[in-house]
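These are the structures in question, set out in turn.
No value in this document is a laboratory result; all are computed from the given coordinates. Values in this document were obtained by computation on a predicted structure and should not be read as measured data. Cβ atoms are built from the backbone, for glycine too; each structure is taken alone.
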Structure 1
Amino acid sequence: MTKTIFIIEDDNALNNGIALALKNTGYSFKQFYTLGEVKDPDTADLIILDVNLPDGNGFDFLEKLRRTSDTPVIILTANDLETDEVTGLELGADDYITKPFSLMVLRARIDKILKRSSLSQSSCYDDGTYYFDFEKMEFSVKGESVELSKTEQKLLRILVKNKNQTLTREKLIDAVWTGDEEYVEENALSVTVNRLRKKLDATESIRTVYGIGYVWRVI
């Protein structure tokens, strides 16, 4: 399946230059010029992220992303101080490139990171009872197909990706509804969890940790 790269860079010429460099590589890409434009960052296979953006700081964006996602991130910035590079890497960046830079070098680093990511990540979950393929959007319980909404898929993916780890309500809401412009009802998470439990017959798998959040429990 084609890998999708998010380019988050406010410099129009540079953003377009990166897109042009990726044009015949077999990757697809989406261009963003502000953080507010970015929707569903966890759907990207790799993110190229500027630090200084008109509506926020790339480091803050990365820190928030890492609470719920291990999507590879390449920091792209004019900040060439060693402390900035250390900050980016400690926050979870996979690479740190300072401007000016070679587009050929950037492409090589993208190739390397995506190859490594493909080897270490799988879009499928299969425990004998449940089979979830998040790329193909195919879900089944004991061989029976189940239809899930986009919101249900996003919630399920973060739960199974962090199996046996309790995720707070705040973390789950950030992961599932981040970027939504409409107001999110206070009970939206509870309603979505209940729908998932019913559709998947997963009362024993999706456990409530009272006062904290939820966990996908695997015995």
Structure 2
Amino acid sequence: MILLDRVTKAYGKSGAAAIDRISLHVEPKEFVIVVGQSGAGKTTLLRLLTREERQTSGKIIVGGVDYDKLKDHDIPLLRRKIGVVFQDFKLLPNKNVFENVAFALEIVGMGNKEIRHTVPRVLDIVGLKSKEKSMPMELSGGERQRVAIARAIVRQPKILIADEPTGNLDPKHAWDVIKVLEKINRYGTTVLLTTHNQEIVNRLKRRVVTIQHGKIASDRANASYKI
């Protein structure tokens, strides 16, 4: 599903590597947690996977797509296979919950009838079916993040990247979000979660990939993590 083979990403004239010869393999339907201090290279890794950045060297293959052969006009199609959730929600403040999720389908040309059928099912998955007419400012932080997750998965991506999705949330709402991610994973979506939250990592007992100074320092199943 995700394969990185000796991938390096260097910036600037000095050629300082944010990612340094990383090799990583994520199987379909896996739930993998990526941890590391700020500046370790986690964000660069995710930007490479979504093709917001191009690697300096090495090979990246995601969902059978070789990024070396990926044409610019095919990048939007690639990104439909990869849902992304951010720490800061990125909801449209002037649209209600239903409209925020529907927007992801409208921009790819889905018809109104199919949108009306699809959006309620996705809101049900994230536990927000009763909130479809609510505006973002009427929701808690955890609910807003679940709307963001619904928007990310409404096109049924094979991979969901969750970049610090609980960073702005209190413990209860953070766990509400993590439970949704686990539910999505059980439905067959590969989940890649980055987090600084030690308690979440230690309670989930999933595969943990630790990045330090642009390199993979450890890659362990059922692992715990100490900040």
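Okay, here's what the table says:
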quantity: Among 1, 2, which structure scores highest (criterion: relative contact order in percent (Cα under 8 Å, 6 or more apart)); calculated: 2
quantity: When percent of Cα pairs over 25 Å apart, for residues 63-166 alone is computed for each of 1, 2, the largest belongs to; calculated: 1
quantity: Which of 1, 2 leads on distance in nm of label points 7 Å out along Cα→Cβ at positions 71 and 151, largest value; calculated: 2
quantity: FRET efficiency 1/(1 + (r/R0)^6) of positions 103 and 159 (r between Cβ atoms, R0 = 35 Å, to 0.05) - structure with the largest value, from 1, 2; calculated: 2
